[in-house]
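J.: Take a look at the structures below.
No value in this document is a laboratory result; all are computed from the given coordinates. What you are looking at is a predicted structure, and each value in this text was computed from that prediction instead of being measured. Cβ atoms are built from the backbone, for glycine too; each structure is taken alone.
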Structure I
Amino acid sequence: MKLLKSVIRTGTRSGQQFSSVSDGDLRDFARRQNLVLRQAVAEVLRAGIFPECYERNFPSLSSQEQWRLFDSSVLVVGLGGLGGILAVLLARMGIGRLLLADGDVFIPSNLNRQWLATQQTLGKKKAQVAADHLLEINPALLVEAIPEYLTRENLPTYLSQVQVVLDGLDNLNSRRELFQAAHDTRVPLVHGAVVGKFGQVTTVLPDDPDSFTRIYSDAAIEVERGRDILAPVVSLTASLQAQEAIRVLLGQPPAYHGRLAHFDGDTGGLELVPLW
């Protein structure tokens, strides 16, 4: 770390002082110390220094909290509208390890709402496209593409590797299996779903009662069968999910635990509905 002392920058934001290092100086430090970039980022974060790509997170995040996020692992299941946005947001926040699971490919009807769907990615596996994109944002991350659909058979394998799982699915059968697997492996689950102008988010913790049947009454199941989905609602729902995941990873009380945040795009209202 002595090699960094001469290039460490100090700044003040909201009356609080922080230390940071530029991207170029961080890469030079990695070369001189014979470290891969990820190792160099870990070293400076442990020392209370923000890499330049994270410094605007301060003071909302302390250097210790930024390190905690970098030392965390998250599984995103489904990489379409919700999941693709979730993956990008979590990577930009500095989650150090991301497992990205989806067996689907991009098709033209995805273009209206899925951030990673472009003319160049049509026909390509969503998981691999997402992984490649995240490494373009931040090459210090560990990103694993899982180009397959997760089921009750293989979900435990991946859930055992993470602290939080995020629900970016679009069908109830897969979602039911994810809820059950997260419960069985005692992994916190941040659920999100969208249809038309409506979105919903809740956080399920390991000791909670059966949340799936509380969320998905027969009426709710009928609603989810609708296939129209608007991009702004998807983006808002994913953003609420990502913020919940950050709270859980930092050991903070999740805002939507035990209640369903329901967004109405027609009125702009956000209603919190108790689940039990």
Structure II
Amino acid sequence: MNKSLCKCVLVGALVLTISGGCWAQPAWAVWSCWYWPWHDNYNPNLFDSGEAMYRYDLYTGAYSQWWEYNYHGPPQYPAPWWGHCHAWAAAAVWEPQPEYSKSVGGITFRIRDRKGLMVETYNACADGDSYEFLVDNPTPGTFWKYLRKEIGGINPMHGEKMGFVGELYYGDEVWNYPIYKYSVTLSSSSPYSGTIKIWVASDGKPSYANSTTLYYKTYAYKFKGVRKNSRGDPVSSGTWIGTGPYSRPDAIWRPYYATTWMQYADNTELSEGYLNDILSDE
């Protein structure tokens, strides 16, 4: 399998507000995409004519477009926010970004198609059994601890800095984003109060799917009551200030790395060999 780990992320360190922007994306960074909704009124979809599944079927003779429409589409009576954000966020922290179009068997797979297929291969990564870590309703101290460890590189799980996924809508809807940078401002004495600011890659516009620019948003969360241990590490403590859907992260998580393209793919019309032809950079 021609997959390579992408263990990467900007070091953290250097208000409820959400803002956005873009910058030139380093090769090791998380990447932006489109959330590929299930609802047919929010285009484009992975099952649309001309999009990723259509092109995959032209190349392979499979029926992935049919499968996608019926199981990740209108027959499921989706709400407008239903889509592939969880799969994109997971793929974006583990997989290198497709950076060019590729012709396979006479079929051109654009950046958007290669991203779309890669996202689809991570669709089952949030089924409850595949997390290398998951924290629901993290306290401010726990959230800060994971930011320091994984993004700041202070004793990270894999020995290197690496992004992870934040489910950042505190409520019934589910909005996942790959977190890649953070900063903390806090009071001078314990228990600490302050603000945790995070930077996340965005999937808010269809054009992001065909671009290699990193489009981002920032979230700022206010907290109080955080304590540190004798080593100066934040511990599970504190409370978030505010009650709205953007006042705190709902969960943080990361799946295990997919060792094959089909490990988390639930579209049964996809296959390992064809996916490798399309997604491999070799």
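J.: For distance in nm of label points 7 Å out along Cα→Cβ at positions 58 and 242, the calculated result is 2.2, so let me know which of I, II that is. Walk me through the numbers on the way to the answer.
T.: Working: I: 2.2; II: 4.5.
Of the options listed, only I reproduces it.
J.: May I pose another question? For structures I, II, which has the highest computed value of FRET efficiency 1/(1 + (r/R0)^6) of positions 154 and 250 (r between Cβ atoms, R0 = 30 Å, to 0.05)?
T.: Values: I: 0.55; II: 0.80.
When FRET efficiency 1/(1 + (r/R0)^6) of positions 154 and 250 (r between Cβ atoms, R0 = 30 Å, to 0.05) is computed for each of I, II, structure II gives the biggest number.
J.: Given that mean count of other Cβ atoms within 10 Å over residues 186-193, derived from a single structure, equals 13.2, which label among I, II identifies that structure?
T.: II
J.: Determine which structure produced the value 0.90 for FRET efficiency 1/(1 + (r/R0)^6) of positions 34 and 170 (r between Cβ atoms, R0 = 35 Å, to 0.05), calculated from the coordinates; the candidates are I, II. Intermediate values should be presented prior to the final figure.
T.: On the way: I: 0.20; II: 0.90.
Computed on structure II.
J.: Sticking with this one: Which of I, II yields -5500 for helix-only ellipticity at 222 nm (-39500 (n - 2.57) for each DSSP H run of 4 or more, over all residues; to 500), as computed? Don't skip to the end; give the middle numbers.
T.: Working: I: -11000; II: -5500.
The read-out was computed on structure II.
J.: If you don't mind, there's one more thing I want to ask. Please state which of the structures I, II yields 3.6 when distance in nm of label points 7 Å out along Cα→Cβ at positions 98 and 234 is computed from it. Before the final figure, lay out the partial values.
T.: Details: I: 1.6; II: 3.6.
Here the read-out was taken from II.
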